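Any read-out appearing in this document is the output of simple, stated calculations on the displayed coordinates, not a laboratory observation. Source: prediction; values computed, not measured.
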Structure I
Amino acid sequence: MVETILGYVAMMNILGFLIMWIDKEKAKRNRWRIPEATLHSIAWLGGAPGMLLARQQLRHKSRKMIFAISFIAATFIWIGMIVVISVGV
């Protein structure tokens, strides 16, 4: 079960990074952007660590503190859930 969850989280982190990269590219070209609600949803569904990495590497959404707070909170919750499941509490 832990392997399945880790695989899911890995997939969501790749998706999170890619979605931030796509949004950054759209911003550069003044194109229609990915809604912030979608970005937050992907973060809370497991993609937060990848999105934090993208935020730092791409310098995207770096002025909006709500993204940092949301992504960090989601990361800690997912880490906590994985620890609880793997320990079997």
Structure II
Amino acid sequence: MHEADESWDTHGRFGVLESIAVLPEMRHRGIGRKLMSALYAELRRLGVTVLDIGVVAMNESARRFYESQGFRPWLVHYLGAIPNQKS
């Protein structure tokens, strides 16, 4: 996790990766690394130096992949139904 004092320091422009996927039968062939390399090249061209990646918490394989690329957990988001109003 980032230290509290650097949590929002994005060093200027930053990118947000919301969705990317490789079909299960195509995994472990370097496709994800190639996709990320192309993304990094485009972000560098645009002057972006920091990338925020959203990952479903239970998607362990995606988390391992991004961690192997040098990314670390940063924010935790919670999702749930709004509780019923109490009388």
Structure III
Amino acid sequence: MATENRELLELYEQRLIEMFGASDAQKVVRLLIEVVGGARITVPTLKQIEIEFRDKRIRDKFNGFNHMELSLESGLSIRHIRRIVNG
């Protein structure tokens, strides 16, 4: 497990170097280690974040009576809209 984590960290570091240059990448990695080092964290996927934002928009637009409108607008079933606004 430790080897797997080290390999993952090295992969992220390499990607950061490609994006920001070596100096800034090392700063980011050090900051991550200082802030969350030793902790188990879950990083959501982009899809999960998109769903959270979609659901928030639906809850914000919900007025108590517009299940059908939200269903048509979002491409989700009325049943799914009800789950979002009630949950």
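Odds and ends about this structure:
- For 16.3 (Kirkwood radius over Cα pairs in Å, calculated) the corresponding structure among I, II, III: III
- Among I, II, III, which structure scores highest (criterion: relative contact order in percent (Cα under 8 Å, 6 or more apart)): II
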